[in-house]
Structures are given as structure tokens and as C-alpha cells.
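What follows is a group of structures, each given as C-alpha cells.
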Structure P
Amino acid sequence: MTRAGEAVVAVIEAHDERGCHLAIAGPLDVRTAADLRLTLHRSIAAGSTAVHLDLGRAHIGDATGFGVLVEVLRRARRAGRPLLIVAADDRSRRLLRRARMGSLLADEVLTAALG
């Protein structure tokens with residue numbers, strides 16, 4: 001349960017033959033960074049397949065939220081897990097390209113397993 005004014009971010013995890021799909025819904029900002037970071041790091045540490053990150057329902061609200069994405073990328077690389085961003089809004093795509101992370105963006109959406 002959350003209190004009034006408290007930001008909520010959700011991570012939905014699904015697995016199929018292509019790998020681990022993580023869909024983030026909600027704001028990525030200073031209010032949600034700690035919980036989001038912990039959840040994503042646990043998911044990356046628990047598996048060995050590729051990670052498909054769906055940001056289609058996420059909103060990068062500030063530098064702290066974007067920093068979580070950078071940390072996730074680094075953690076996935078250290079774990080030997082390829083990471084691909086399979087959905088993102090236009091703003092998130094621009095931010096990723098400016099940070100020279102545009103190569104992580106998929107050309108097609110692969111998130112059918114998440115519904």
C-alpha cells in the first residue's frame with residue numbers, strides 16, 4: 001500500500017525462449033530509484049539469458065531515473081547478459097541516443113509475452 005503523493009513504479013518479469021523480459025511502468029526518478037534498482041539488480045543476478053527491457057510505460061523523470069538505466073546496463077554486462085531495450089517512448093529514445101546508448105534500442109518490439 002502507498003501513501004498519498006508516494007510514487008509507484010512496477011516491474012513485470014516474464015521469461016520465454018528469447019530471454020528475460022522486464023517491463024517497467026511508472027516514473028523513473030529519485031523517489032522510485034532505490035526500489036527499482038534493487039528489483040532490477042535481483043532480476044539480472046538471478047538469470048543467465050538475454051534481458052529485454054520494456055520502457056514503453058515508463059517515464060524517465062530525472063537524472064537519477066536515467067542513472068538507474070545506466071547501472072542496469074553495466075550490471076547486465078558484468079553478468080554476461082546482453083541487454084536490449086525493446087520499447088521506449090520518444091523522449092527516452094532521445095535520452096538513450098544522447099548518452100551513446102542508442103545501440104541498445106531494438107528496431108522491433110519483442111514484448112508479446114508481457115501482454
Structure Q
Amino acid sequence: MTYRLFIDDERFPPEDGQEWYIARNLTEVASIIKDLGPPDFISFDHDLGEEEHTGYEIAKRFVAGDLGELEGTAFDKGLPKDFSFYVHSQNPVGAKNICSLLNGYLEFRSRS
């Protein structure tokens with residue numbers, strides 16, 4: 001199943017005619033991907049509330065899962081070949097970190 005995932009603790013996805021699944025924290029992300037498999041598109045927020053994992057930490061789990069490092073977890077199926085993402089965070093440093101991580105990893109993966 002292909003679907004779009006919106007990760008944000010407060011905001012809602014755009015009303016763009018697409019079907020979005022919303023996750024407010026890491027636990028909800030894991031639950032959604034356990035049920036539906038990995039999304040083909042994710043829109044990330046960085047700051048997900050006090051004492052919650054950040055969007056960057058969630059992005060790192062997707063990468064680790066794609067590398068086969070998280071067997072037996074919801075993230076173990078990795079990322080689809082046509083995976084893409086967007087970062088809608090208002091935290092410029094956090095947004096840059098997510099973009100750098102995922103762009104770097106996807107470039108590496110495309111060369112492998």
C-alpha cells in the first residue's frame with residue numbers, strides 16, 4: 001500500500017486531495033507503519049513536543065531500518081524505492097538536519 005505520512009504534534013496536512021495518515025509522535029509512526037508498511041512520502045516536523053523523539057530521530061530510524069539495523073521492529077521493512085519526503089518544520093536547524101540525513105542517505109542508496 002502506498003500512502004502519505006504527516007508527522008507533526010500540532011498541525012494538520014495540507015488539504016490537497018491526497019489521503020494522509022497523521023502521526024503525532026514516534027509511537028504513532030511505529031503503529032502506522034506496522035499496520036500499513038512504510039510510506040512512499042513523509043512530511044516531517046522536527047519538534048514533536050517535550051520529552052518526545054524529534055522528527056530527526058524518527059528519520060534516523062527509517063534509515064537504520066532500511067539498512068537492516070532494526071530487525072523485529074516496525075521500521076525493519078525499510079523505505080520504498082520511490083520514497084520521497086518534505087520537511088515542513090519551523091525549526092531551521094532541525095529541518096536542515098532531517099534534509100541532510102535523508103538526502104545524503106537516499107543519494108548513497110541510489111549509488112549502491
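At a glance:
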{"quantity": "If helix-only ellipticity at 222 nm (-39500 (n - 2.57) for each DSSP H run of 4 or more, over all residues; to 500) is computed and equals -12500, the structure in P, Q", "calculated": "Q"}
{"quantity": "For 0.3 (distance in nm of label points 7 Å out along Cα→Cβ at positions 30 and 62, calculated) the corresponding structure among P, Q", "calculated": "P"}
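No value in this document is a laboratory result; all are computed from the given coordinates. Every value quoted in this text rests on a predicted model; they were computed, and no experiment measured them. Cβ atoms are built from the backbone, for glycine too; each structure is taken alone.
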